[in-house]
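Only the coordinates and a few stated rules stand behind these numbers; no lab work does. What you see is a predicted model; the values in this text were computed from it and never measured. Cβ atoms are built from the backbone, for glycine too; each structure is taken alone.
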Structure I
Amino acid sequence: MPDWIYAIILGVIEGLTEFIPVSSTGMMLLAKQAMGLPNGFWDTFAVMIQLGAIMAVVVLYFRKLMRAVIDLPSDPQARRFALTILIAFAPSVILGLLLHDFIKAVLFDSPTVQCISLILGGIVLLVIDRMAPAPTQDDPMRLTLKTALVIGLFQVVSMIPGVSRSGATIVGAMLMKVEKRAAAEFTFFLAIPTMAGAFVLDAWQSRDQLVGSNIGLIAIGFVTAFLVAIVVIKAMLAIVTRRGFAPFGWLRIAIGLIGLAALQFA
């Protein structure tokens, strides 16, 4: 198949999985390996098109986010919201810079690690969905600073491929008594600086690959991920509101088991 078809397929997978707690990175890497795509550019591609999915959050929550930005000079609550995002973002910045090369060189090449992470994460999600403490915070723009820090520390775990960023942060939020929908929405907001930072870091470190047709492939994946993510975000919030996160926990377990079975017969 031509490379642009691979770019569309991976873009669809990114858009489908970036915000539901099933690990977009793990799914992208498993798909890349299943299609026989080489390491190098396609690893960079998988990171960089995440920004397309993040733009879907900006579009869908544009009014809320723009109002918070406009009100920063005059509204203490807007400044507090910005501070919660920065506090939650900080742990990933520090450890991301320190461990970036190790994660890409070692963990990105281990489909077994990815599958096991999917299964374990699914089990954790099922347990937390059933046993999380009763929520006391239901506004994602008014979380406490302590809650934001805990969510940020949970996000660090998602640097392991197969450990969903959204899943990790949602679990952290629910343990801190954040209501399920609010936990999901805060995860969306936190994704903006997190994925933008990963995009900039990978673009700089892989700048020698960003030439000619490679840029075109990234653009195709970016747009595809953006369009699919808009639909998925709306669908995810509807599912979470009605049924919680259990469906995503079972989905993670099923994907991980199928992946491990496939590896045994590969």
Structure II
Amino acid sequence: MLECTLRLAVALHRAGDYASALSVAQDAVAHGTDVLEANHPAVIAIRRRAGRTLYRLGRYEEAEEAHRRALTDCTAVFGAHAVETLEGCAGLSPVLAWVRDQKDEAMALTRRVVEGRTATLGATHPSTLIARTHLLEFAAGPEMAPDSGAELVSDCHSEVGPDHPITLDAELNYGFALVAAGHQNRALPLVRTVVAGSERTYGIDHPKTLAARSLLSRVLGELGRFQEAAEQAELVADARARVLGAGHPWTQWSLDRLAERRRALDDGRSNRGGDEGETP
């Protein structure tokens, strides 16, 4: 019963229906704890899923608590190197990287996942590819070599094919890494491809499509294509307000980015208007 409920929660989560996914997961945790124990493997799996969904809903403190407790219990029940414990590491790492600004700890956990999954499953197993994709995201920065993600993307195309969710995630994070390293011109066609692929795979309002479109807006803005950047940012902000609600942190973040893009557009128009021979 719990296994079926977990599959339902995962399906709802992947569809972007985070509120329903959380409701299903929390009901399953309550029922499973009554029948089994809080540290039963099936209950821990549901608790990890609830933590992932809390993160997507912007309930960051609850997400961190859920993931830390699950990781502690996984370590105690399964051991430090078990697959279940590695799943706990993978769940906690995004919260640390993007909410707590603890990227060193997030990268250490993710390296542990990559190494563990590579040893047990192989470097190109889908679960390992996912972990490698997260590591690429967390490691992105000015010092990163521009081709660091090329091998990962190639492996994804070979193992799961183009437009697969794992491949789209890898391509998006490769694009993000290129942008962070200052290679916007190389990133632009890749990010456009990810946006188009995400629309085909998920639909235009899915959170992953909006994440790709948000990066596209950033790349366009950094290349001085302010009109397009503002248009893409507006699409993201409007969709997140509809899908996630006005109070969600990602919605507010998107509104802030939209304001930045519009200011850059206005500044660009003002500058062009002051240049002899330019049309405003």
Next on the checklist: On Kirkwood radius over Cα pairs in Å, which of the structures labelled I, II is highest?
Outcome noted: II
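Of the structures labelled I, II, one was used to calculate distance in nm of label points 7 Å out along Cα→Cβ at positions 4 and 60, giving 3.9. Name it. Can you show the working numbers first?
Numbers: I: 2.9; II: 3.9.
Here the read-out was taken from II.
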Checklist outcome for this item: Highest-scoring structure on relative contact order in percent (Cα under 8 Å, 6 or more apart) (candidates I, II) is I
Next on the checklist: Comparing FRET efficiency 1/(1 + (r/R0)^6) of positions 76 and 204 (r between Cβ atoms, R0 = 41 Å, to 0.05) across I, II, which structure shows the greatest value?
Outcome noted: I
Item to check | Among I, II, which structure scores highest (criterion: FRET efficiency 1/(1 + (r/R0)^6) of positions 44 and 132 (r between Cβ atoms, R0 = 41 Å, to 0.05)) | outcome: II
Checklist entry - Ranked by distance in nm of label points 7 Å out along Cα→Cβ at positions 156 and 220, which of I, II sits at the highest value? => result I
